[in-house]
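Take a look at these structures.
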Structure I
Amino acid sequence: MASGYKRTEVYTGPEAAKPKHMFVWLCDRLETADKAPSRILDVGAATGDFLRYASTRFPDAACEGLEYDHELVEFGRSKDTKNKLHHGDANNMAALETNTFDAVFLTGTHSIFDDFRPSFSECIRVANPDGKVLITGLFNDFPVDARIHWRYAERFEDDWHPGYNLFSKASVGAFLAGEPKVADYSFEKFSLPFDLDSQEDPIRSWTLPSEGGERQFRNGIMPLNLELLTLTLAPVSGGTK
């Protein structure tokens, strides 16, 4: 059985001088929406690095985050008093009201869970009609789902960790077909315009050149197919896929 997933040390180091390329890329996609968001939620916000960047791109928006790890929440609150950071569970965001946020982000989080549907459902619930849900993470092009748990070699007494469960686009599509609030959805591959070197920790990802010349993400477990799933939500009057 997997233990509670917690890698606090990854998120509590010094903040980078420049925002992550994914932060910029995600905000670029939100910037092309028909209207500027007034409320933004980042689910799985860690210490709020993305919130701080998003608030510079959308200065008129109220930016909030939800994070399960108490330590990360407290650390994030100590760094930033402008943006609100909630403690809570992505699979049951009971403290957040329905139809509240114009844009909901779930980045690199859903593969921690053995079932993507509760977190996706909650993101859809708290998002406004006419809003967007932007989910970035691992998706399988083939119609196969896999639960993947890992531990470092020779540390046999350690608990197994989740974090790289793989859900297929076919399963995601079947789920979304039953969500009346979702008017449309699309997948878009994420790639870096620069090389990412491997690190001492083999769980941290790096890039390798592919046959087509694109950079392929991988870590010490497997190749990582990182994509953005964008959900466009139906207006109050309804909407069809």
Structure II
Amino acid sequence: MFLADLHVHSNYSDGSLTIPQLVDMYGRLGFGAIAVTDHICEQNTFLGLAARYLEKTLTAETFALYQAELERERVRAWSEYGMVLIPGIELTKNSFRYRRSAHILGLGIREFIAPEGSPIELARSIRGQGGCAIAAHPVPTRKFEAQTFYLWNHREELRSEFDAWEVASGKVWFPEVEDEGLPMIANSDLHHPAQMESWKSVFGCERTEAAILQAIRDQELGQMYFRPRLDFRAPALLHPNVE
């Protein structure tokens, strides 16, 4: 059995840590797998353009650099920690109206996907690469933050298009997702080390990317609330304006 956190952000979008820092943080804590899932925001909306201006999103231009670093760190994560690093993305459709907003995780993604399509089209693009499509935090997160309700409000037509729905995000469990009988996964949506204490997923499959993705599809996984050890030392945060 091993722990996995399959919704993690780096400084390629709005996370505070580099990909190597993430690998070392999770590897030293004994995790068996992580997925780095940085945002790809729409380019035809005000919020998407703002994310691009603030350098809080992957773009078609930065995606190759992102993939190259993920590949280097994938090799190191396995050799140093026996940890699987899965390349991922979070297709991000933000709106001032929460009912129009949707975030879609793509796990096992190595080719750029533009987020301007419909959620069905995006989920099929993810699956077309052999990846898993995950509905990210689809219900109220119980926090004062922007919400993403589109997927949940259209769950009947989308049910068969997604491999799993987040039943927990961070420290919050979503009983409505569990009660709906949807395929489930639990993740931290980590942006900085203080969010390490959170729900995670537990796998008993072979420790490979292909086996983990298949376990999600087959729902051969569990969920566990994780608290770091008392001696947990978070890596130093980056200072964006300092070389």
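Values quoted throughout were computed directly from the atomic coordinates according to the rules given, and no laboratory measurement underlies them. None of these values were measured; they are calculated from a predicted model. Cβ atoms are built from the backbone, for glycine too; each structure is taken alone.
Between I, II, which one scores greatest on distance in nm of label points 7 Å out along Cα→Cβ at positions 193 and 217?
Of structures I, II, the maximum of distance in nm of label points 7 Å out along Cα→Cβ at positions 193 and 217 occurs in II.
Say we calculate distance in nm of label points 7 Å out along Cα→Cβ at positions 57 and 97 for every structure; which of I, II gives the highest result?
Evaluating distance in nm of label points 7 Å out along Cα→Cβ at positions 57 and 97 on every structure, the highest lands on I.
Given a value of -8000 for helix-only ellipticity at 222 nm (-39500 (n - 2.57) for each DSSP H run of 4 or more, over all residues; to 500), point me to the structure among I, II it was derived from.
It traces back to II.
A value of 16.5, 49 was derived for Rg and Dmax of the Cα atoms in Å; which structure in I, II was it taken from?
This value belongs to structure II.
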